[in-house]
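Undergrad: Below: a set of structures, written as structure tokens.
No lab work stands behind these numbers, since they all come straight from the coordinates. Note that the coordinates shown come from a computational prediction; the quantities given were computed from them, not determined experimentally. Cβ atoms are built from the backbone, for glycine too; each structure is taken alone.
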Structure I
Amino acid sequence: MSERQTMTPVEFDAACRELQRRCPYLSETSGTRSTERNAAVGGHPESKHLYGIGKDFTTEDGDYGEAEHEAHSLGLWFVTHDKGSGNHLHVQGAAPGAIEAWWLAKFWRSNG
């Protein structure tokens with residue numbers, strides 16, 4: 001994909017399933033989080049985990065090169081970092097920063 005677009009929750013789920021199909025050695029360690037859980041693990045206040053379009057994956061050997069390549073090819077935003085739960089591959093279905101208003105209006109139902 002040359003230009004990434006914000007994904008719907010269904011598109012994000014499908015991309016993550018395909019990522020795990022292509023890279024079966026990935027283990028999902030975090031998905032959707034409450035605001036309390038996000039704060040407890042040191043998550044960003046605008047974390048995509050809060051909206052169900054962020055996930056973290058680990059590997060036994062800590063090598064994420066192939067998974068990063070596949071994440072990119074699937075249109076996911078990603079970063080490999082050692083934050084909160086240790087070294088992991090974080091993927092998300094939207095660009096860093098605030099979620100776009102149209103997306104929130106169409107897909108988000110607050111728990112409050």
Structure II
Amino acid sequence: MLVALKKHLALTDRAKEFEITKRYAKLKLYNKSQPIEQWLDDWERTYSEGCIITILEVSGTRSLFDFAMAISSIDQLYSCTIEFDINRGIKKNDIPQLTDLVEDFRNYWRRN
């Protein structure tokens with residue numbers, strides 16, 4: 001009985017994928033009414049959940065460039081710096097992780 005209820009209430013894989021993809025798309029545009037810390041936490045959480053179910057948006061370097069573009073409305077110079085670092089990492093086969101970029105930006109934001 002509990003197994004049937006759990007199955008009934010659980011999101012299907014497709015529904016979960018759609019929900020995470022929708023959240024990811026929303027994150028690509030920073031909402032100025034939302035605190036930056038919360039927005040960065042949402043980036044980390046959504047990215048991690050997307051990696052678990054392997055959505056296309058978090059594969060390869062796409063999420064790195066999406067994050068760089070998203071923060072351009074907050075700090076355009078920092079966004080350009082991140083894009084430069086990503087491209088340099090690609091050339092040297094040392095691609096940064098999104099979680100590291102988010103953490104670095106969070107620390108930068110706190111200092112400034």
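Undergrad: Given that P(r) over Cα pairs in 10 Å bins from 0, in percent, derived from a single structure, equals 14, 49, 32, 5, 0, which label among I, II identifies that structure?
TA: Details: I: 14, 49, 32, 5, 0; II: 13, 42, 28, 11, 5, 1.
Structure of origin is I.
Undergrad: Given 0.55 as the derived value for FRET efficiency 1/(1 + (r/R0)^6) of positions 46 and 94 (r between Cβ atoms, R0 = 25 Å, to 0.05), which of the supplied structures I, II does it correspond to?
TA: Here the read-out was taken from II.
Undergrad: Among the shown structures I, II, from which was the value 24 of relative contact order in percent (Cα under 8 Å, 6 or more apart) calculated?
TA: Working: I: 31; II: 24.
Answer for the origin of the read-out: II.
Undergrad: Say we calculate distance in nm of label points 7 Å out along Cα→Cβ at positions 62 and 102 for every structure; which of I, II gives the highest result?
TA: Once distance in nm of label points 7 Å out along Cα→Cβ at positions 62 and 102 is worked out for each structure, I has the highest.
Undergrad: While we're on this one: Given a value of -23000 for helix-only ellipticity at 222 nm (-39500 (n - 2.57) for each DSSP H run of 4 or more, over all residues; to 500), point me to the structure among I, II it was derived from.
TA: The correct label is II.
Undergrad: Out of I, II, which structure matches 0.7 when distance in nm of label points 7 Å out along Cα→Cβ at positions 30 and 54 is calculated?
TA: On the way: I: 0.7; II: 3.3.
Computing distance in nm of label points 7 Å out along Cα→Cβ at positions 30 and 54 on every structure in I, II gives 0.7 only for I.
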